[in-house]
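The following blocks contain the structures, represented as C-alpha cells.
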Structure P
Amino acid sequence: MLGLSACASTPSAKRVALDTVDRVVAEEGLSSVERECMRDAIDGYSEDRLEEIAESADSGNPEGVAALAEFEADIAACRR
C-alpha cells in the first residue's frame, strides 16, 4: 500500500509515508479516524527505522521485505 522508497535526499521516508497516507485518504474518502490511525502508526516508527526498512526492502533483503510487509500491515489495520 505505501511505498517507503525515496531519493537519498529529501523528502524522508517518513514524510513520503505521511504524504502517501494523506493522498490515499483523499482519493479513497477514508475517515479522519482512519487517517489519524495511519499517521499514528507511522509515527510509531523512527525515521532511521523507516529508512532502514526502505533500503533493505529495495535491495531485496528478505528481512527488509518482511519488515516492509509488517509496516504496511500496521497501516492497513487502520482501514475500517
Structure Q
Amino acid sequence: MQARPDRRRFLKQFGLGAAGVTAGSLALAGAEQVKETGSLAKAELERLQLAYDKLNTRTKLLTRGLLILLGLDMFLLI
C-alpha cells in the first residue's frame, strides 16, 4: 500500500518540475526576443533621425506642422 502514495507524489513532483522548466525556458526566450527587438528599434530610430537631419528647413517646418495638426506633437520632443 505504501508504493502508490510514493508513486503519486513522484509523478506530481515530476509534473511540476517539467512545468517549471518549460515556463523558465519560455521566459528566457521571450527576454532574448525583447532585447533583440529593442536594439532593432533603436537602430531604426537612429536611422530616421539621421534622415530627418538631412532635410531642408522648409520640409522640417512642414513636417512639424503636420505632426501638430495630427495631434502627434509628442514626437517633436525627440
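Throughout, read-outs are computed from the coordinates displayed, never taken from laboratory work. Predicted, not measured: the structure shown is a model, and the values here were computed from it. Cβ atoms are built from the backbone, for glycine too; each structure is taken alone.
Assuming -30500 is helix-only ellipticity at 222 nm (-39500 (n - 2.57) for each DSSP H run of 4 or more, over all residues; to 500) as calculated from a single structure, say which of P, Q it is. Spell out each step's value before the answer.
Numbers: P: -22000; Q: -30500.
Only one of P, Q returns -30500 for helix-only ellipticity at 222 nm (-39500 (n - 2.57) for each DSSP H run of 4 or more, over all residues; to 500), namely Q.
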*Supply the structure label, taken from P, Q, corresponding to percent of Cα pairs over 17 Å apart with the calculated value 41.*
P
*Kindly point out which one of P, Q the value 10.0 was derived from, the read-out being mean count of other Cβ atoms within 10 Å over residues 34-41.*
Q
